[in-house]
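Okay, got some structures for you below.
Throughout, read-outs are computed from the coordinates displayed, never taken from laboratory work. Fair warning: this is a prediction, and the values are worked out from it, not measured in the lab. Cβ atoms are built from the backbone, for glycine too; each structure is taken alone.
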Structure 1
């Protein structure tokens with residue numbers, strides 16, 4: 001593995017880990033293998049701690065590709081529960097309201113899904129990293145402060161209803177960068193005349209990197225530790241911190 005020229009590694013991010021947790025673990029493994037104290041490692045496209053799946057990690061000069069990589073099309077499988085909402089639109093926060101959902105049928109769900117495909121406007125969740133007056137929106141939300149977020153234009157290429165049983169829905173979603181699946185859960189609940197929130201999310205693809213191509217964190221760390229490094233005796237590591 002050539003960490004200097006740069007490696008692009010697909011990681012299957014575990015449940016409960018932040019994207020930074022993964023980067024920190026991979027960076028530490030590379031630093032130990034190269035016997036250096038600092039080394040540039042980053043990720044392309046953040047995943048929430050409660051989400052799992054494809055997280056692209058880049059090392060060395062490949063970190064210059066992050067913007068291009070994270071602009072790739074994303075594919076998810078999302079589990080959504082009808083009948084209740086949470087402030088964060090997922091399980092990060094407790095249920096704040098319940099709603100009747102007995103009127104919802106699978107035919108109703110199928111009938112509203114086309115309105116969520118194509119070019120759409122989406123208001124990001126308040127519990128998100130969107131910046132408002134220089135601060136992340138979630139910092140305001142966690143202090144109970146209200147903020148107004150502007151809708152963003154997104155592209156939803158596909159939205160497929162997978163086998164499921166009400167009040168739980170399972171959707172396969174193919175979408176552009178910047179799409180909040182939690183916000184889709186919110187908006188879908190409203191379209192069905194009830195509340196809804198995200199209960200699980202798995203990212204299957206980012207651009208050309210698919211989940212079946214990814215390593216677990218442990219597999220990546222082991223591969224880094226065992227990789228063959230063949231540098232000349234007089235080799236000096238370039239400064240890749242900037």
Structure 2
């Protein structure tokens with residue numbers, strides 16, 4: 001499309017977490033001038049939704065499910081997501097299991113689910129005969145945070161990108177540590193106090209590598225995997241934001 005001598009393209013804009021609430025929209029088609037970049041789409045989104053400006057420079061941008069630097073080219077029909085820094089896996093929709101799984105021919109697995117997580121079942125999925133240790137992290141919902149009593153949590157994910165980031169973490173864990181298998185399962189939706197939000201299980205021939213890989217994986221998951229946590233307290237509610245991803249760049253530049 002051409003308007004006043006300018007060529008316009010349409011991209012699919014997605015908003016998540018506190019950005020979605022501030023804008024009052026989660027997904028829409030957005031027209032932007034071509035040639036477009038992650039930065040120019042970001043600016044167009046700010047013009048469309050001025051309430052997003054309150055986040056300052058903290059918002060992150062992804063193009064086609066990958067973190068994007070400001071100069072990343074954006075083409076017609078690309079998917080552009082804007083969201084706050086991820087809040088990670090620290091710490092109603094559970095009646096029917098609706099997993100979104102990403103797998104290959106190995107025992108590695110990376111999943112999102114709205115169902116309660118069986119920690120033991122996850123751990124036993126990464127126990128091959130040649131390994132001598134499995135280290136499993138069980139992250140669950142705590143009741144008190146900085147003196148405030150939490151009633152429950154709600155997790156939201158950019159599912160396709162979250163699964164892609166989990167797979168990347170798995171590949172990098174294999175490259176960094178002498179491990180055999182990695183499994184990550186993260187729950188979304190409403191979680192009550194004491195319920196498991198994330199499980200990371202790592203098997204290795206020797207326990208040291210399994211411990212190191214598991215600790216590294218939860219740290220990176222909380223930094224880069226697009227999952228957001230909203231805490232509901234006795235006296236209010238708030239989205240929890242983390243440090244964000246160094247790989248994301250700064251789309252506001």
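Of the structures labelled 1, 2, which one yields 1.00 when FRET efficiency 1/(1 + (r/R0)^6) of positions 139 and 219 (r between Cβ atoms, R0 = 30 Å, to 0.05) is computed from its coordinates? Walk me through the numbers on the way to the answer.
Values: 1: 0.30; 2: 1.00.
Considering all the candidates, the number was obtained from 2.
If FRET efficiency 1/(1 + (r/R0)^6) of positions 19 and 187 (r between Cβ atoms, R0 = 25 Å, to 0.05) is calculated from each of 1, 2, which structure is the one that comes out at 0.70? List each step's numbers first, then the result.
Numbers: 1: 0.50; 2: 0.70.
Corresponding structure: 2.
Given structures 1, 2, which gives the highest value for distance in nm of label points 7 Å out along Cα→Cβ at positions 75 and 211? Each step should come with its number before you reach the end.
Details: 1: 1.0; 2: 4.9.
Biggest value here belongs to 2.
A value of 25, 22, 12 was computed for semi-axes √(5λ) of the Cα gyration tensor in Å, for residues 67-162 alone; which of 1, 2 is the source structure?
Values: 1: 25, 22, 12; 2: 28, 24, 15.
Only structure 1 yields this read-out.
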